[in-house]
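*Asks:* Each structure below appears as structure tokens.
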Structure P
Amino acid sequence: MTLRLDSLKSNKGARRRKLRKGRGIAAGQGASCGFGMRGQKSRSGRPTRPGFEGGQMPLYRRVPKLKHFPLVNPKFFTVLNVSALNNVKDGSTVNLDSLVKDGIVTSPKHPLKMLGNGDLTAKKLTVQAAAFTASARTKIEAAGGTCEILD
């Protein structure tokens, strides 16, 4: 026997008849149709929206406020403190490429972010980075340098 679309049949017992609710006791789901007597869940239509917990803050809104839930799109940076710029030549442009060339940064996976830890001896540097902390910006500009944000 060959298998053709017109000869396909479902297995015996695979297709059950639809319950006819509200059609009397003999039908099995008469009168209240299995919804019980009274109350919000016995009324017609969807009684509450999905996730509704009776006015309590629902789980899907509680969960992100709790600890240990990771950020969806975290930003990663190659971080460098201002104190590391003391080894750079005065009047030069500092960016991720020049820092790798000088050997100050060894693994440049992500864009550069300047942090304000340490002191910067008076050097006029043009620092190009993706982000600066407020303290790093003030220390670089106090030494006579400039901060340029790269996209």
Structure Q
Amino acid sequence: MADTKKASELLAEVYRNAHYALQSIADILPETQDEKLREELMKMHEGYEQISGKAAVYARDNGIELKEPGAVKKAMMWSSIKMSTLKDDSSEHIAEMMTQGTVMGITALSRSLGETREDSDDEIVKIAEELLHMEQNYEETLKTYL
């Protein structure tokens, strides 16, 4: 039997993770000169949008409220990216920044999955595992730019 609170926490983690990634990619794309890396980032953006959409539809259909990341957090992320790329806007540095964010997402999602897998709805676990697998692939792709 799914624990509604734990299931909604896992879904919220998926949604938050995808939104932070979308925000980071949107912030870093204007600083990215390498065309191949830009294409990879745009593919990643698409993937995160799909996952975010799946989470939002599931939440809507099941009466779960998902919160958008706050404006302060978004502003902090934006300023951090701008300051970091001001110092170094090389493809290697951008890939390193994105890899660090991806690893943080993988870690948070793995922890949430481990804590809630048994108590969550199968569909939520499936969405979370899809995001986890996607992020692991992104990490490998980004490492090729380091």
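*Asks:* A value of 12.2 was computed for mean count of other Cβ atoms within 10 Å over residues 26-33; which of P, Q is the source structure?
*Replies:* Values: P: 12.2; Q: 16.2.
For mean count of other Cβ atoms within 10 Å over residues 26-33, the value 12.2 is produced by structure P.
*Asks:* Additional query: One of P, Q was used to compute FRET efficiency 1/(1 + (r/R0)^6) of positions 90 and 122 (r between Cβ atoms, R0 = 25 Å, to 0.05), and the result was 1.00. Which label is that? Present the calculation step by step, with values, prior to reporting the outcome.
*Replies:* Working: P: 1.00; Q: 0.05.
Structure P accounts for this read-out.
*Asks:* Given that FRET efficiency 1/(1 + (r/R0)^6) of positions 50 and 130 (r between Cβ atoms, R0 = 25 Å, to 0.05), derived from a single structure, equals 1.00, which label among P, Q identifies that structure?
*Replies:* Numbers: P: 0.05; Q: 1.00.
Traced to structure Q.
*Asks:* Determine which structure produced the value 14.1 for Kirkwood radius over Cα pairs in Å, for residues 42-81 alone, calculated from the coordinates; the candidates are P, Q.
*Replies:* Values: P: 14.1; Q: 11.9.
For Kirkwood radius over Cα pairs in Å, for residues 42-81 alone, the value 14.1 is produced by structure P.
*Asks:* Which structure, out of P, Q, was percent of Cα pairs over 19 Å apart derived from, given a value of 72?
*Replies:* Working: P: 72; Q: 51.
This value belongs to structure P.
*Asks:* Work out relative contact order in percent (Cα under 8 Å, 6 or more apart) for each of structures P, Q, then name the structure with the largest result. Kindly include the intermediate steps, with their values, before the conclusion.
*Replies:* Details: P: 15; Q: 42.
Max of relative contact order in percent (Cα under 8 Å, 6 or more apart): Q.
*Asks:* Something else about it: P, Q: which one has helix-only ellipticity at 222 nm (-39500 (n - 2.57) for each DSSP H run of 4 or more, over all residues; to 500), as calculated, at -3000? List each step's numbers first, then the result.
*Replies:* Working: P: -3000; Q: -28000.
Of the structures listed, the value fits P.
*Asks:* Now a separate question. In terms of distance in nm of label points 7 Å out along Cα→Cβ at positions 58 and 106, which of structures P, Q is highest?
*Replies:* Details: P: 5.1; Q: 2.1.
Once distance in nm of label points 7 Å out along Cα→Cβ at positions 58 and 106 is tallied for P, Q, the winner is P.
Values quoted throughout were computed directly from the atomic coordinates according to the rules given, and no laboratory measurement underlies them. As the structure is a prediction and not an experimental result, all values here were calculated from the model. Cβ atoms are built from the backbone, for glycine too; each structure is taken alone.
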